[in-house]
1. If distance in nm of label points 7 Å out along Cα→Cβ at positions 102 and 118 computes to 2.1, which of I, II did it come from?
2. Computing distance in nm of label points 7 Å out along Cα→Cβ at positions 62 and 134 gives 3.9 for which of I, II?
3. Determine which structure produced the value -12000 for helix-only ellipticity at 222 nm (-39500 (n - 2.57) for each DSSP H run of 4 or more, over all residues; to 500), calculated from the coordinates; the candidates are I, II.
Structure I
Amino acid sequence: MSKLPVPDLIVNDIYELTPERLRDLGVTLLLLDLDNTLAPYTVMQPSVRLRNWTDALRHAGIEPFIFSNSHGVRAEAFSKAMSVDFVAKAKKPHTRFLREVLEKKGVAPEHAALVGDQVYTDVWCARRAGILAVAVEPIDLTNPIYRARYWAEFPFRGAYRRNNERQRRLKS
């Protein structure tokens with residue numbers, strides 16, 4: 001498996017990751033980035049839609065888990081409001097804390113996925129740990145720094161799209 005930060009899957013937002021789709025992918029543990037993946041940076045509580053989505057995951061036997069690089073109390077606040085476990089200061093793209101979560105939860109890498117908006121942290125962490133790497137489109141790109149970072153990730157998002165198109169043509 002390549003360790004390059006090319007996503008295994010790209011979706012517009014987390015809500016495209018239905019319980020059925022995740023089950024088809026063999027996912028039982030869904031690690032979720034917080035900032036710009038679950039909510040914009042400035043939002044301090046999960047929306048009703050987000051809480052309903054995580055409830056649906058749990059009912060389908062998929063454990064949602066916040067796995068964030070954030071340093072404040074935000075990850076804990078979201079965790080409590082959503083009734084999910086969390087790791088803050090995860091130090092992605094390093095994999096130490098991710099591997100600890102897998103071990104603690106008793107989940108093999110092939111049954112875990114990490115969802116996030118950043119290629120150089122979220123996707124690369126997942127790839128290095130050997131779990132499914134899912135990239136979402138960032139929720140908010142109004143900050144010029146976020147926009148520049150997103151454009152710097154374009155080659156890896158593009159590699160996914162080219163490979164996906166190649167696979168589609170081979171199946172035709």
Structure II
Amino acid sequence: MMRIYLIGFMGSGKTSFGRRLARKLDYDFVDIDQEVESLAGQKVAGVFAERGEEGFRNLECEVLRRTAQSSGVVVATGGGTPCYHNNMDFMLEHGVTVYLKMSPLSLYRRLEMARKERPLLKGLKGEELLQLIENTLSQREGVYNRSHCIIKGETVRPRQVISLIFGH
């Protein structure tokens with residue numbers, strides 16, 4: 001039993017894929033954003049509005065560190081989680097990291113249609129949204145690429161990840 005940390009840009013499918021992977025492995029599932037909301041007693045957008053990004057990142061780090069107490073868990077991180085507070089080092093040390101890698105255009109298509117409120121994308125559409133995705137992804141890619149496994153997010157299947165991690 002281990003910890004599997006799913007990382008990647010917002011909209012890469014960490015939560016929906018993470019639930020499917022956890023079911024397939026008979027593991028628990030933890031979504032960092034949902035845990036932050038539970039801890040803060042408000043939605044992520046409210047945390048950003050009230051405490052700013054730094055306040056959100058501090059809560060996110062606290063929730064992430066708690067995952068070290070569990071085994072047999074799939075953890076869907078936030079898009080920026082690996083990039084703050086040495087979180088990537090923590091995940092590399094305490095589990096297996098899987099980067100759901102997607103092209104900026106694929107992410108744009110998903111995020112443009114997303115109904116979920118995302119504070120970092122508020123009010124962005126069209127070229128502005130694509131530009132933000134490209135810029136932010138280029139800043140984060142070096143951290144994401146440190147993952148134990150890198151999988152194409154557009155076509156990822158639980159069986160693929162299980163095979164990579166467990167060798168069967």
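1. Only one of I, II returns 2.1 for distance in nm of label points 7 Å out along Cα→Cβ at positions 102 and 118, namely I.
2. Computing distance in nm of label points 7 Å out along Cα→Cβ at positions 62 and 134 on every structure in I, II gives 3.9 only for II.
3. Label of the originating structure: I.
We did not get these values from a lab; they are worked out from the coordinates using the rules stated. The structure displayed is predicted, hence computed values, not measured ones. Cβ atoms are built from the backbone, for glycine too; each structure is taken alone.
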